[in-house]
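Read through the structures below before going on.
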Structure I
Amino acid sequence: MVVAKPAGILAQSDETGDRDLLTLGKAWLKKKFKKPGNVFLGLIHRLDRPASGIMIFGRNSKAAARLTDQFKARTVDKRYMAIVEGTLAGEGHWTDYMMKNGRTPTIVSKNNTKGKLAELQWRALSSAGGLTLVEVKLLTGRPHQIRLQFASRGFPLLGDLRYEAKRVFDGQNLALHAYHLSLVHPTLKEQKSWKLPPPEAWRPFFPQEIKQLLAGS
């Protein structure tokens, strides 16, 4: 089940009791297919609440397990677009180590035994007005990974006030969108790809470059 997650909605439920995509997905399946009792829907990966983009769920336990294995094996092609504060040029491959201090992710020394590898590739697409549009390919999937790796280098995501951004994006969310996902279908065994344009809030920012990125993915 492939879903377009809006910014501002949780991927799964938490202590706030706010709407979450997993619960909404189960309710949709129950109604759509008139399923009795509890409905299974496997959470495979997550997107931060203030981010938007493509998410995939497993419709049964076998599909969920096979999808999870692909994410663990790092064979899934996950690409994001992001707008960061500051001017970046070229491309790069960043490797850090991250751990959670309570509920707060942080970058730690490579020698920290609790640190987990956080790795991504990025390329700058365009800069204007003190902002840069970047494409990011995640190689690992740590909590807040993109946000923290960019912010730690002085390029916080637009709207990410938690990580010292100075400018807002749409008032409550941040400029991070999972626009491309490619993996092997768990039962058909065929390579499948999906792409998703960013939400309306992105319209004032880099429209031509985003159009070209979507066309080329």
Structure II
Amino acid sequence: MPTEPLPPELTGRLLIHCLARDEAERRRLARVLHDEVGQSLAMIKLHLAAVARQLGDAAPPRLHECLSLVQQAAQRARELALEARPSLLDDLGLVPALRWCVQHRTAQAGLNVTITAEPPEPALPSDLATVCYRVAEEAVDNVVRHARARNLTVAVRVQSGTAEMTIRDDGVGFDVGRLGWGEPRSLLLMRERVRLAGGELVVQSAPGGSEVRVRFACGD
């Protein structure tokens, strides 16, 4: 027998619950990688380096190889912790986290990147900052993978009880008219994140560029 669809209000609550659990798991993973795995690797690195200094020229090549591998593993743990949830987002706010995110994700793309904020350090509730950050991740990844753009602009503005983030590129564009429930997963995820947080997401595109704009009502 066909299953009856869930009521919209229940579906919405389930999605909110799933997204909240996902973000909580990202926080936990970032903390474990940074505080436990990262610190353990740092201690191993210190001990290996101390042994290498004591042995001097008598240190076997394999010891130096192990030290190099531990350094690589520590660096990778830091990168994974930042990708899961950058500490910048919780410690310094949305704009510093966006700067890191965009620079990290466009490093190999050759894009000219501009990031602006009005005011320079806009205050946003943590939940809205998280939604904006996750939308930016998806949008920037789409630009890097598909847009063939040369320039990327990210602008954040908080003014008169409204928070807005705009992401623009000058790439090849895509057919917005075909978007809907058959649209790519990343766009669906962006729409649901913003909708469930009480905001509005507008996507505009044409040959020559695309724009993703997020707007929320928030306190002054």
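At-a-glance table
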| quantity | calculated |
| --- | --- |
| Relative contact order in percent (Cα under 8 Å, 6 or more apart) - highest-scoring structure of I, II | I |
| helix-only ellipticity at 222 nm (-39500 (n - 2.57) for each DSSP H run of 4 or more, over all residues; to 500) derived as -5500 - corresponding label from I, II | I |
| Answer label among I, II for the case where Cα Rg over 2.2 N^0.38 Å, calculated from the coordinates, equals 1.04 | I |
| Entry that produces 0.8 once distance in nm of label points 7 Å out along Cα→Cβ at positions 88 and 104 is calculated, selected from I, II | II |
| Distance in nm of label points 7 Å out along Cα→Cβ at positions 64 and 152 - highest-scoring structure of I, II | II |
| Comparison of I, II by distance in nm of label points 7 Å out along Cα→Cβ at positions 128 and 160 - largest value held by | I |
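Rule-based calculations on the coordinates, nothing more; no lab input. Just so you know, these numbers come straight off a predicted model, no measurement behind them. Cβ atoms are built from the backbone, for glycine too; each structure is taken alone.
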